[in-house]
1. For distance in nm of label points 7 Å out along Cα→Cβ at positions 41 and 193, which structure out of I, II has the highest calculated value?
2. If relative contact order in percent (Cα under 8 Å, 6 or more apart) computes to 30, which of I, II did it come from?
3. Determine which structure produced the value -7000 for helix-only ellipticity at 222 nm (-39500 (n - 2.57) for each DSSP H run of 4 or more, over all residues; to 500), calculated from the coordinates; the candidates are I, II.
4. Computing Cα extents along the principal axes in Å gives 72, 69, 36 for which of I, II?
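Each value in this text was obtained by applying a stated rule to the coordinates, not by laboratory testing. In this text the structure is predicted, and so the values were computed from the model without any measurement. Cβ atoms are built from the backbone, for glycine too; each structure is taken alone.
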Structure I
Amino acid sequence: MVFLISCKTRKIDNIEQANNNLLKKGIMKFFIDTANLEQIKEAQALGVLDGVTTNPSLMAKEGISGKHKILNHYSAICNLVDGDVSAEVIATDLEGMIREGEELAALHPQIVVKLPMIADGVKACKYFTGKGIRTNVTLVFSLGQALLAAKAGATYVSPFLGRLDDISTDGLHLISEIRIIYDNYGFETEILAASIRNTMHVINCAKIGANVMTGPLSSITGLLKHPLTDSGLAQFLADYSKGNG
């Protein structure tokens, strides 16, 4: 009898812990990974956008170069959306990252300073945490890197799902294991699944508890599509026309 009660109590405790973990995670956020203002506007208009991530490659893709233009573009993005906007430093040394990061953070309250997962990036993350400046540690490909980012107080950690898949490594497995470690110790760092390539990446990240996904516009709008929705709507409209033509 005592054993049964003990098992039941343990089960209740596990359920309560699971519920607490869910409350910590909150609602899954959708970020768009682009510097294209029109795509950001389209995602925002859908009503489900929670933020934006950018990087130097995405800026270059839109033909945005030069410090002044890049900073102005970050401000323009912040004015389009209500959520966080990750802006990446270019420097790879601690002093340079701190200087650039402070300048980026001063642009707008929505800015999250994006730092590379290198030794000085971790140091910069710890520095910004102490200053109350939010950070996104990027280019994460291992559990050790994710653990270091959380220890340094990163707001977000960005494991690159698609790039791992490209080299025949299970990116989803990495995210699921990061989730376990963060839940084990109550880390508040949010898992931002990056390098999302398709809608199934989004769905699977939702299943394993990623706090955020960031991907192209197609990975968001693709969730709308299903052939049975299209055929069902066409049938409804056709039947309506027959009776009300």
Structure II
Amino acid sequence: MNEREQQVFDSLQAQGKIYGSIAPERFKTFDVKRIDPKIIADMKQVEDLTCELSDAMDRLGYRIGFCTVDGAAIRPLSPDYRAVGTAITQRTCPEIIRKDEPDKKMKSRMSVRDVPWFAEKDDIWVVDAKGCPYSHFGEIAARNMQNHGLAGTILDGVLRDTETIKRTGYPIWCRGTTPLSGMGRVETVEINGTVTIDRVQVNPGDLVAADANGLCFIPAALVDEVYAELKNSNVIA
């Protein structure tokens, strides 16, 4: 983080909004350039948006298949979920083994309660948690993110509280479910760095689209070009 970003971190921590014991150096940046709200608003109106974005990439000659994840790999918790927004990213891994201390409260090394405070409206939380078989997300996290205006969560990992999450209506895509809590088992390694979702590289500021067909990630540098192609082909009026 640069000096200004350190000040943001210190301010959030002073307000009690950085809950987990996450070292400042694990926040790679707070400076994420958001996608033009007009582009997001227009894309929200497109049915089967992931398919339309994939087709637009094909027409533009980007045929290497680096931008999509099929719906069998990472699935919506409910088939009617749809989301589009700007990626904010996180990478997590299983914790290094630590011993419980019965007379001390366990301190979380997860960032799930921190994320809403540095996210913005229409952000999508994109989490690389491959190889980590513990829950990264539950009902409380869903309500927090929904209340802060996040558009959804993409989790290359597992979650819990599926019934109560569904009742919130907060859109989330995941690889699977588990009853096992991540508390004391999951550790945040980096926030807003490069992650991999399935086989796709994702960076903070990229466009994320998700629906029942799967996921589509458009690198930030290509968003304007892809948006223009959607307009030229009358997908967007």
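1. II
2. II
3. II
4. It must be structure I, since only it matches.
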